[in-house]
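Dropping the structures in below, format is structure tokens.
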Structure I
Amino acid sequence: MQATFLIYSFLYLIVLIFLLPFEYFKRPASLRKRWIREKFGFFKKNEQIETFKPKIWIHAVSVGEVVAVSRLIKELSSKCEIILSTITDTGQKIANDRFKNYNVKVIYIPFDIPFAINKALKHFKPLAVILTETELWPNLIRIASKKMPVILVNGRMSDKSFNGYSKIKFFMKPLLKRLTLLCVQEEQYKERFFNLGAEEQKIHITGNMKFDIELREIHFPWENAIAQPVILAGSTHEPEEEIILDAFLKLNITGSLIIAPRHPERFQAVETLIKRKISESSREISFSKLTEMPSAFSFKSSTSVVLVDQMGILGSLYRICDIAIIGGSFIAHGGQNPLEPAYWRKPIICGPFMYNFPFIEEFLNHEACIMIDKASLLEILKELAENSELRQTIGNRAYQLFLNKSGATEKTLRLIEKVIP
């Protein structure tokens, strides 16, 4: 097994050499120095949390995972200092904003090479390492498990990941056996982890922690001025903005479309697209960026398009919409989180690619969500825009399912308390 890890580390280093310049320069200049330092496991002495409380290292790759484990982090931070690592810059920003009043230190996860992992573990001296969803970093698990519990929470295993890991089961089996506890979302994920080599008695079905979200009720000063109904397309990917814009412009009704791209680096490209589409339309349509909408904002026309050029508020924005469209579901991405609009009792439209969220089947079975292809988007938008009673019915069904599936965080906490001394 030691030879296998050596081969993995060697291949990882080869890939890292080629990708490092790209990953370094794609970041804002203000972040590069800290990013490269932390990725190699170098942390300043004053970055170590100087308290007598035990420390737990939690890794959440990006925004979705940070949001999902937010309640878990807040609960654990009342007794422990939390070292929260992410991979993405947006994950860093959301984590810093969300936990600024808690005992949480946000870092970039070091590269999965023994030198960097050992440096980080020696610096922070955590009592345990908690990984989220499918963040199975071999060297982190191997090295940390020799000294402390390594736990997987909100675990899931997509078809693609399972098929890929099955081809290297000889590597995955001893790796998964090193995990102290696996808290997974659903029965199918328990079976997949077990089939890959995890010990059955360590695997527990706790539910999906994304159902335990807490969303702020933000009242936007312009929300009563925006034309109704409001359609909100959240966490969109290319070319979904164009698909949704085309359908909205063909609706030919009074109303508003709010578009929130998944990645901030695409804000400018989406703004250019919106302006081009509006200029090509024969209708009078207002356009604004969210950050430029003052408190006394008034729309120049009865139809408007708003670009959300700000991170961290999408969950709260869903409250003001009448129809929610889930991004990442009209392309083979696997979909984005549909639970935030369900939280606000909003009718949900998604495309056919929602395989990242298997629970969507239950929503569909209870008619709490509408799944369509892009060719049917215009028809469904028109039906929902003209029927407020139907919108309310679908939204209420989604909210009831949301309530029925909550509680995963509490189950996970009880299990964690049994394995962390």
Structure II
Amino acid sequence: MAADPADRRQTTRFLLLYALAVAGGAIAYVPFLTILLPIQVTGMAGDSDVTWLAYATFAGALAASAANIFFGWLSDRSAVRRPWIIGGLLWSCVLLVGFAYITDIVWLIAWLVLWQMGLNMMLSALGAWAGDTIPDRQKGLLGGLLAFAPAAGALSASLVTLPDLADAQGRLWLVAMLVAACVLPAVLAGAPRPFPELMRDEPAPKKEPSRSPANMVVRMWLARLLIQISEAALFAFLYFWFRSVDPAMTDANVARIFSVILVASVPLALLTGHLADRYGRPFLPLTIGAAISAVGLVLMAMSNSLTSAIAGYVVFGIAASTFLSLHTGQTLRILPRAKNRARDLGIFNLTNTSPSLVMPWLAIGLVPAFGFSGLFVALAACAGLAAMLVASLSRPT
């Protein structure tokens, strides 16, 4: 007997290859933006490196935001994804290794803008490809698998910076080869099963206004933005806060804690994503994750020792990382029009880039007057609001 179409699932092989490709996308930018680019800027700008790095980061974020939407729109219009993924892969890898030949700081920023355009050509089509090929009944599992990406990015940064492994140019080549090795298997040999129902122009209308497509999109967008603001603030100021609690805390210890959180979130995201699929509760883990993130931030605000500070951050970090991974998978469920899928994902991508514009002013306004505890209370309020936004979506589907 033929399988019921409602029970058809994407192959495990494609899911794993797709997760590997998304991990390749993270490897494409995490080592470069967090380590290799700052090193190069310092070598060029000397004592002005912080200022020039800020200019470069700002220009790169603007380019990434615009390119993700633009190339997403183009891939929607063309109704194909793989050519855009391959084109963006080639573009970004060629420009990545080209950074080794840039010797002027202004040209470096211009080159960074061009690289971000190519990278986001690949990332926009890659993200939308999941919406084209993975049915809703596997969106939770997809979100769990996507938790591998940030962990892969962090681990690749540790790998390429191993002493005596490669010089500055060799590191760039190593990153480019790792990215290609991760992305190409899915694109060239993934062979996903087709799901024509995923390509319908609009979903069935919702009877409940609170769960209408437009309302769901707004709630999901705002919830992700609020959690990302909390993540961005901690990413920028975590080291300074740990040092304020215990001056003996080193940057290496902070990096190790961050890596442990990313690795620990992978099995948790896989388990919760699987359970969300099994019981038809796709948004419940998001509500719980955002709520636990708020609890972790409150614990951080109340901490008075290094042990309690680390415990609070671990609670927040694992919950927030799990939330963000599962959120990515479930976002594909609620986008209203398949023909605009990649463009709409580009708009969701603004939640990844815009927090860097909000977070500094939040910290400047709160930390001098109320200390880090005041900042964490404000961030806990953001996470709590995120939980409330997705709570009404958490009823069974």
Inset, instruction - Give the label, chosen from I, II, of the structure having the highest value of distance in nm of label points 7 Å out along Cα→Cβ at positions 85 and 341. - result: I
Inset, instruction - Have a look at I, II and say which one yields 20.8, 71 for Rg and Dmax of the Cα atoms in Å, as calculated. - result: II
Legend entry - Comparison of I, II - label where mean count of other Cβ atoms within 10 Å over residues 77-84 is highest: I
Inset, instruction - Given a value of -27000 for helix-only ellipticity at 222 nm (-39500 (n - 2.57) for each DSSP H run of 4 or more, over all residues; to 500), point me to the structure among I, II it was derived from. - result: II
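Determine which structure produced the value 13 for relative contact order in percent (Cα under 8 Å, 6 or more apart), calculated from the coordinates; the candidates are I, II. Write down the numbers at each step before the final one.
Numbers: I: 13; II: 27.
Structure of origin is I.
Just so you know, all these numbers are worked out from the coordinates, no wet-lab data involved. Treat the numbers as computed from the prediction; the structure is a model and nothing was measured. Cβ atoms are built from the backbone, for glycine too; each structure is taken alone.
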